[in-house]
Each structure stands twice: as C-alpha cells, then as structure tokens.
Structure I
Amino acid sequence: MTDDTVASTSRAPTPKQKVWDAPVRLVHWMLVFLVAFSWWTAEEGEMQWHYWSGLTIVGLLVFRVYWGFAGPETARFSRFVKGPGAILSYTAKLLKPDYRATFGHNPLGALSVIAILLALIAQVGFGLFASDTDGLESGPLSPYVSYEVSQDAGDLHEEAFNILLILIGLHIAAIVFYLVAKRINLIGPMITGSRKAEGLDGPRSGIAPVPAWRFLLGVAIAVATVFLIVWLPTTR
C-alpha cells in the first residue's frame, strides 16, 4: 500500500447512520415552532391565528400517533417505550464512561417524548372545548359542552401549558446534559436525520425506508380529523 493510498484511506468520510426519518423530524420542528407561535398569539390576542395554530397542532399530533405505529423503527412506540427495569438499566449505563448512544430514543428520552405528547394532547384537547368569560373566543367543539364545562376547559387549557413548559424545560436540560457531559449532539441528527456510525447501536445503515402510501395515509387521517373538527360545529 502506497503513502497516497494510506492518505486517501485516512481521509475517507465516516459512514452515516440514518436515525430519524423526514416525517418525524418535520413534525418535531413544526411542533417546536407552533407551540411558541400559539403562546405568542394568545399573549397578543391574535386568536384567529391561535385557532388555526392549535388545529395544525392537532393534525400533527394525530399524524405522530399514527406514525408511532406505521413509521420506521425509531418512530414506533413499541421500539422505544420501555418498562421500569429497562429504564433503571439504561440509567446505570448512562453513568458509565463507556456509554454509547442509543439507536433512536433511549428509555429516559422515551419518557420525555411520551410526556410531552400527552401534555400537548391535553393542551389542544382542552382548547378545542374552551371558552373565555364572555364567550367571544371559543374552541370549535365548545358548542358540544355546557358553558360551565367550556369555562373549566379554558382554565385547564392554561394550566396544561404551564405543565408543558416544565416538560419542555426538562427536555432541553437533557439535551444540554448529553452535549456537555457525554459529548453527544442530539440536535444535529434531528435536523439532518443522520449521525456518524461509529460504535453505535442499531443497524449500521440505520432505519429502513417506509412505503410512501403509509405516509400519505397518515396525512389523510390527520387532515380528515382537522376537517371534521372544523366542520362539525357548522352542522348544529
């Protein structure tokens, strides 16, 4: 082997491992933007924008739940939601110096993901039935409940947001911990979808592609759900 061959080999790029598919990444960043946007529109009294932002979040959540069963390996709930034993075992490994990054969500990260998804579902769920004091700004499904229930839903809508903020804060703190303490960048792969395949768990090439029809079906279900929410009140 010549010196030129050795130099060429040393410069060979590190193989990439595909971790996150495009739908998961798109939903993730759209939720990041829309949660912030929904807060801003509520603070500024831009309730029409708040209304449509909330409905978009509903559609994203419907799709993400569907994708948790129909998507690729790292998107599936069955792949990353673990029991207490697996969580404790992972926590013990996390503290060791030879810790290796998990392929997809680790058991602790899964708790964060599920908690945030549930908080978002509660947040928008209460918002759909919520009504303000004078009844001028109401969720699209508020006509289906009593005035008292819609008022309670409005209060819970605000309280759920505070819980959501706490969960988001913990999520960000975990990302910083992995970056600083473990030198693992979790944000980059959620942008590009891939990471360097060096001593990592999972298939070396990463996730397998998913048929396009599964994605299209999920989009159709999400759009249909939002359409029904908007259309139903017009039938009363």
Structure II
Amino acid sequence: MNGDSTLISRTILTRKPSVLTILSWNIRQGGGTRVAKILAAIFKCDPCVLVLSEFRNNDRGTQLRTALLKRGYLFQVVSGASGDVNSVLVASKFPCGSGIFPECDEGYPHSIVRADLDAFWLYGVYLPHKKKHRLFEFLLEEELADDEPAIVTGDWNTGKNGIDQVGNSFWYSEHLTTFEERGYFDAFREVHGDVREYSWFSHQGNGFRYDHTFMHQTLRPILKDCYFLHQWREDGLSDHSPMLVRLGT
C-alpha cells in the first residue's frame, strides 16, 4: 500500500461507481428471523463494502452470505467462530485479500477481521461491551503500527464520555484519543463536529454512540460524508443504527 492520497483517489475513481460506500452495522445476534428484512435494506442502500458485526456462523449466517454472493458481494472475510459466537463479516464487491486474527485476544479471537483493498486496509470490528480485553492494544501496537492507510469500522462498544453519551460510563474511552494521536480521525466527527447523535439506546431511553469509523489521516481528502441510518433501527431491523461512509474526490 501507499500512503499517498492521490494514488488512493485514483484507485477509487478507476472503479464504478466513482464514490465508494462502506456500510457498517451491528445486526444483533446474527439477525435471526430479521435476516430477510436486513438483506432488503442492505440491497436498497447498495453499499460497495459491507461490515456486519454480531454476525454468526450459523444457518442464518449462511442465508445472509449466500444472498450477498448472489448480489455481487463475491469477496467475503469471516473468522471461524462457532455458530453461537458474535463475530464480524466483511463483504465486498471489489477484490480484496483477507486477514483473520485468532491471536488478537485469548477471550475474543473473532472480534477483528481485515479486508485488504487496493487503496487501504479495512478492519471490521466488534469489540465486547465492558469486558477485559487487549483488542485495542492489538490494533494500535501490532496491526496499525506501520502507519499505512487503514479504516477501522464497526461496533466499538465505547465512545467519548460527555459527547458520545451524556454520562461517563464508557470503558476504553482513552483508546479513542490514542487513535487520534496515532494519526486516525473519527469520520463522523470530521463531518458533523460535536453534534450529539447516538447509534444505540437503552431501555431507559439513554443514547450511546457505540459505532464508529476511524480513518488514517492520509484518507482525509477522500472522505465525502459519514452518517447514520436511524430509520433502520427505528423500524426494528436491529437495535443499532448502521453507519454509512462515502469516499470519493
């Protein structure tokens, strides 16, 4: 890979469509009986690359992956997690290499996968909620240490206290600051500043922005937009709002 943003932009523009879209979404426990509606929503949006967290390697997962294959998502990255374990699926219409990381954390070996696209590496993540793990250390100290262009997206199960939630109950919030210190920026904040917007709500109605996309600084020139599709959550397709990132020139 090359960190030059001109090369990155040229790579994107040589493909059709000229805007590359990445949809990341926690589909809640593999989707269950909601899979058909989940697929209908995805196909209507028609992203170029899809990152699904809480994906499960069971019959519903096979149904989902097969339908994606038929719609042109020929390149798929998923770990070997058992059917009752929440993991991550990356599905791409563009050719890509792949990486899985059973060594990333002893307790949560299926929480990170990687799709190696021409212009950047794309990491799909599902980080456990308020559990002890070393997944941030793995990403920051091992996978992202070479300062190559990369995007990390998915359900992080944390955020910045006081802005991504009203209170201060997040674990691992300090690691988001470390990402920024290492040359990564929050795509949503880059577009929307300090606006309060949440991707998940508790039964008490408290909002949390658990879902994030962090991008390497060399990719800043090609970020066009980043926003949530709250209607999908409000319609009961999942308990999380998906995030859509648009890249182009």
Structure III
Amino acid sequence: MVKTEIGYTTTDTIMVRGKNLSTEIIGQFDFIDMIFFTTLSRMPTAQEKTMVNALLVTTADHGITPSSLAARLTYIGAPESLQGAVATGLLGAGSVFLGTMQNATEMLLQGAADLTDDATDEQLRDTARALIQQYKQERRSIFGVGHPIHVDGDPRVPTLRALSQANGYYGKHWRLMEAISDVFTREMGKKLPLNAVGAIGSIVAAMGLDPMVARGLALVGRSAGILAHCMEEKQAPMAREAWEHVLRADPRNVLP
C-alpha cells in the first residue's frame, strides 16, 4: 500500500497528522507549530519555537547573494514563473552556500559525541584540534568559521549565542564550535571567527534535531527572501543591469 502518515484527504476533510486542517489547525497553529507538527509529529516547546523562529529570520536574506541573483536572473527570463525563480535560487543551496548549516550540524554531532556539557576548556580544545586534523587528512572542509565580509566577526553570532543561552541550548556543541575557531585563530594563526553557519549548526545539534532539518529550515527561510527579491525585481529591476555589467567586463563582447 502506498500511503503517508503525514496526511490524507476525503471529500469533505483534510487531515494532517490526525488533526482536521480546517477545524483544528487553521487559526490555531502558527507556521512554526506546523513545521514541527508535520515534520516531527509533535508541537514545539516555547524554547524550540523561539530558536526555530530565529533561524528562519537569520536565513531569510543577506542582500545580493548567489541565490538571490540566480532567482532574479531567472525571473527576468520567465516573469510568468515565480516558482521557477524561487526554485532556481534554492537549487544552489549545497555544500558551499546555505546547505553548509547541515554540514556544520553533522560535524558538531560527530565531534562532540564523546563530550559532556561540563567538558573542560582543555578537553574542548583537544577535541577541536583532533577534529581539525581529521578533516585536514580527509581533505574535508571545516564548516562554521570565517566569512568573506565579516572578517572581524559575524554580527549575527552574539545574538544567536544569547538566544541559545537564554533558552537552554548553549552546551557542548556551541563550545566545541567556539573552540574550533579559537584553535584556528590562536594556535594556527588563521583568523577564522565563528560565523552564522557555525552558530546555527550548534543550535540544531543542541536541539537534538536531524541535521537535515538545518538545511530544510534554511531553505524555508531563504524562500521568503527570494520572494522579496523577485518582488523587487518586478518593481525596481536590476538583474539585467548586473548581467550587462558582466558582459561589459569581457572586452570581446560588443554591446550597443
């Protein structure tokens, strides 16, 4: 039998996880309630709700990024296909952009598996050194540190750290992520401050959620930002100018 436990539809009802969408969910659940209910088959705690809301807000928009520019360029080519533009923006969410939040979560869950929340600073630094060495030997990237623009520190991190501390999600994963940054900076001479990817990975790991949720929430949040870019592209276009700027950068192109 082909079926899903998430929901089903009859001639007069729509059921989601055993609840009637029309009479028990609409008007009673907010969007984060719905994410938890459909994905995890339970309602969020107040603390979980605060953190997931923060993650969605954090990932919504960063200005002109590969995802927003790809969406804008798609929109000018197919303005009748908003869904195509949004999809294009999200398709690049991989191991370099946006999807790194899942990678950071997986790294921290693996690295902190043998640590306790009351681990000493030296234990954390030892674990950080070992993890860095392992990833170097395996030619894998360390996620969650450094930023091409916020070279002196990601301004989102202190806020996310404070929220984590206030809601009971500041523990070994956050501390290990901070130790990784510290080892790079103090011992290896590489200025790699903790970034929002590392903060979000620390939060999702501390919440005990599947790492895939980190990427999923990033995609949900970024969808709102991409919608905003498509709306602005409709009202105040700039994608064609960006495209022509690239063309002019190559002297072989002759433009009118």
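Read-outs throughout are calculated quantities, based only on the coordinates presented, and are distinct from any laboratory measurement. Everything numeric here is computed off the predicted structure, so don't read it as measured data. Cβ atoms are built from the backbone, for glycine too; each structure is taken alone.
So if we calculate relative contact order in percent (Cα under 8 Å, 6 or more apart) for every structure here (I, II, III), which label has the highest result? Walk me through the numbers on the way to the answer.
Details: I: 31; II: 21; III: 25.
Checked I, II, III; max of relative contact order in percent (Cα under 8 Å, 6 or more apart) sits with I.
Out of I, II, III, which structure matches -22000 when helix-only ellipticity at 222 nm (-39500 (n - 2.57) for each DSSP H run of 4 or more, over all residues; to 500) is calculated? Write out the running numbers ahead of the final one.
Details: I: -22000; II: -6000; III: -18000.
Label of the originating structure: I.
2.3 is what came out when distance in nm of label points 7 Å out along Cα→Cβ at positions 39 and 63 was calculated for one structure; which of I, II, III is it? Let's see the in-between values first.
Working: I: 2.3; II: 0.8; III: 2.8.
Answer for the origin of the read-out: I.
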